[in-house]
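Take a look at the structures below.
What follows is calculated from the coordinates using simple rules that are stated; it is not laboratory data. The model shown is predicted, which means the values in this text are computed figures rather than measured ones. Cβ atoms are built from the backbone, for glycine too; each structure is taken alone.
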Structure 1
Amino acid sequence: MSFYVDDHKALPEPSASAGLPTVRPSALACAKLGVYREMLAQGIRQTDLSGRLGWLIPQLRNVHKIK
């Protein structure tokens, strides 16, 4: 899923199609993807989010990486 984030693209919606491979991110990755999805929805950048959280940009980038 990180390639969507790297390319600044919207995440695909889950589908229930039978026979297709399923992606099941970890709980931590789901939380990070949720933050990313909300950032896109609100139209904010990492710098905006870091300001709202009171974090430095490098701190946010380390946390924001999806693995």
Structure 2
Amino acid sequence: MIKETEVQALVGVVERLAQRFPNHERSIIEDVVAEEHSLLDGGRVRDYIPILVERAAKLRLTRA
């Protein structure tokens, strides 16, 4: 189960990426973040999930 703090952190990830990549539609950024999050969803240690999601999403958006 996802904690509220993790959800808030992911909202922050979307906000930071939207500022960094203004040429990408926000919906695309949200989709990328959701996809990257789903890849890590089975992890037991949740503290680093938002950081890992942000890093992976940033790489994908840079390549796009």
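When helix-only ellipticity at 222 nm (-39500 (n - 2.57) for each DSSP H run of 4 or more, over all residues; to 500) is calculated, the result is -16000; to which of the structures 1, 2 does this value belong?
Numbers: 1: -16000; 2: -23500.
It was calculated from structure 1.
A value of 11.8 was derived for mean count of other Cβ atoms within 10 Å over residues 18-25; which structure in 1, 2 was it taken from?
2
A value of 13.1 was computed for Kirkwood radius over Cα pairs in Å; which of 1, 2 is the source structure? It would help to have the intermediate numbers written out before the result.
On the way: 1: 13.1; 2: 11.7.
Source structure: 1.
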